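Below you'll find a set of structures to go through.
Any read-out appearing in this document is the output of simple, stated calculations on the displayed coordinates, not a laboratory observation. Everything numeric here is computed off the predicted structure, so don't read it as measured data. Cβ atoms are built from the backbone, for glycine too; each structure is taken alone.
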Structure I
Amino acid sequence: MAEIIRLEKLTKIFQDKRNTTVAIKDIDLVIEQGDIYGIIGLSGAGKSTLIRCINLLEKPTSGAVFFEGTNLVELKDSQLRQTRQKIGMIFQNFNLMEQRTVLRNVLFPLEIAHIAKDTAKERAVELLNLVGLSDKLDSYPSQLSGGQKQRVAIARALANNPSVLLCDEATSALDPSTTLSILQLLKEINQKLGITIVIITHEMKVVETICNKVAIIDESVIKETGLVAEVFANPQTPIAKNLIYPKLGVINKEFGSVLLKLTFDKTVLEPVVADMILKTQVAVNIIEASIKQGDNGSTGEMIIQLPNDQNSIAKVQNYLTTKNISFQQSNTEVQQ
């Protein structure tokens, strides 16, 4: 796939009379066309500054932002405004205009772009139908739920046929059920319209549900990048392990340092772990377990802790192998 965004040595420093704050430092990142790219980090890690530098809502202190091969940092203001029409953006708090109806909110960027009224209205209605709000054209934001407001914001961000959609904590103000529906909508937009999506979030579930690639940012620096499946299966850095295995900080490390992350498919409802303990005679500590409904049916994940005994570890791994249960090994070392 061709790259659509490239960040090179991107740095943003905020400075006032008293303090100097390095928000992001020397960020190198490549996002390819068609990606749903998650950028995740703890609060204050620099992720929101990073996404605002991608479309130059924040002007970088140094470094380059290439969009479709053009360095945005070098553009004149008029050129930048024109290029920004290809980069849509949605926010945590929706940023809708309360005095405008749903239809007129979506029309707003088309009015700025001087699109003919009939064409603009046709486009706005089409987009509101796409996001499932064809019956809310004349409603006002105050009459909508949080999920509906975000759908309006998505429709508005798509008005000018952007190549990229930036999402800054777009689901953090929503309840879990609404979050899932918005993520499903974003996935449909990616697949149907071919729009590249960049998602800033602090929630691992968001990345796991929708993204194909992920970058983990900590203390203003990108610490780890890769395919979501690979990074989640085998995190390399302390911050990645902390985010992916959030319960590690409260487990009994004296029990053992080895963790196995099990992935189930059709065996998800079978008592695999209980049977494993009986057959191997190895005690394990279940740290976390979950069942997920994906495109291909139900899958389950479980993190278990093994004792510090190589013979016991080998028994458990051999058992899982004979049962065709996928597993990845990690350890309990976490960032303090």
Structure II
Amino acid sequence: MSSGTRSATGGQARTVTHDVHVIAPRDVPLGGLRAMTVRRTLPARERAFVGAWCFVDHYGPDDVRGPNGTGGMDVAPHPHTGLQTVSWLFEGEVEHRDSAGVHAMVRPGELNLMTAGRGIAHSEVSTAQTRTLHGVQLWVVLPEADAAAQRDFQHHEPGVIVLEGATARVFIGALAGVQSPVRTATPLLGAQLDLDPGARLQLAVDQAFEHAVLVDQGSVTLDGAPLARGELGVRDTGHPTLDLRAGQDGPARVLLLGGAPFEEPTVMWWNFIGRSHEEIAQYRQEWEDGATGGDAGRFGVVSGYVGGVERIPAPPLPGVRLRPRTRTGVRS
């Protein structure tokens, strides 16, 4: 998924404890003809990456089919470069089609990971049977050595790990003695954690990783720092354990993300990740050339999408030069 408008940064971060920084979400409209609103925390002004995780959109639960329903997700074909998309649902179902010829469903508890590499196009549409749509869309920046990789798609349904007062589904990386088979270009962690009311969960984690906790349901504390629904708690490297506590008022559900610090400056604009203004401008032009009758080129063709528009056009480039961002969000 990506925006039909240019990407926006998340809200400002606040320091809650010496080690935990909390990023508040920012509402952003997405989609082509039918806009849906997501809560975005990455990228933020102070933070571009957590590990190589560079984009966190959280949406729903949205009533799709009711009298005041949103109509669901209908994102026409659009391009990507230099990244991997990670789709994870809590409720609903989304149909994925891409220019590598993949036609797949995104379902709750099942990971779909698409590698854009040099270039890909895809569409995402919630299915007719979906009544409630609820999930996250995440991006992973590819290092320069893998930025021109071939298009790829991986699907994985992680098992449920029973912990004391909680369960876990590890969809990327390793946690609680479980290793996901999903391939990534940099060391990463991605897991869903469901905590009973009042439960305390202490997890051994890789202290070489940065970590972030996104609250989907309920309230939790991360190493003593309170997090409300939709907030992203971020912690830097150097901690061998992670302490989560659910509020007493009900169960909590969070996503735990982590990874080795990503130090390469990158340029992230609209749906493209590159290393310079010139690269981004080239990607935009190639997408627009395809939209006006050019050959399939870098991005290919998405077959089978039926919607109101053939593809989403790229917005105009800003009137200033795009500059690289470091992992802390500071433009170099």
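For which of the structures I, II does the calculation of helix-only ellipticity at 222 nm (-39500 (n - 2.57) for each DSSP H run of 4 or more, over all residues; to 500) return -10000? Show your work: numbers first, answer last.
Working: I: -10000; II: -1500.
Clearly, the read-out refers to I.
Of the structures labelled I, II, one was used to calculate distance in nm of label points 7 Å out along Cα→Cβ at positions 119 and 271, giving 1.3. Name it. Only one of I, II returns 1.3 for distance in nm of label points 7 Å out along Cα→Cβ at positions 119 and 271, namely II.
Between structures I, II, the calculation of distance in nm of label points 7 Å out along Cα→Cβ at positions 135 and 319 yields its largest number for I. Source structure of the calculated read-out (Cα extents along the principal axes in Å, 58, 48, 34) within I, II: II. Taking mean projected area of the Cα convex hull in nm², for residues 151-278 alone as the criterion, the top structure among I, II is I, with the largest value.
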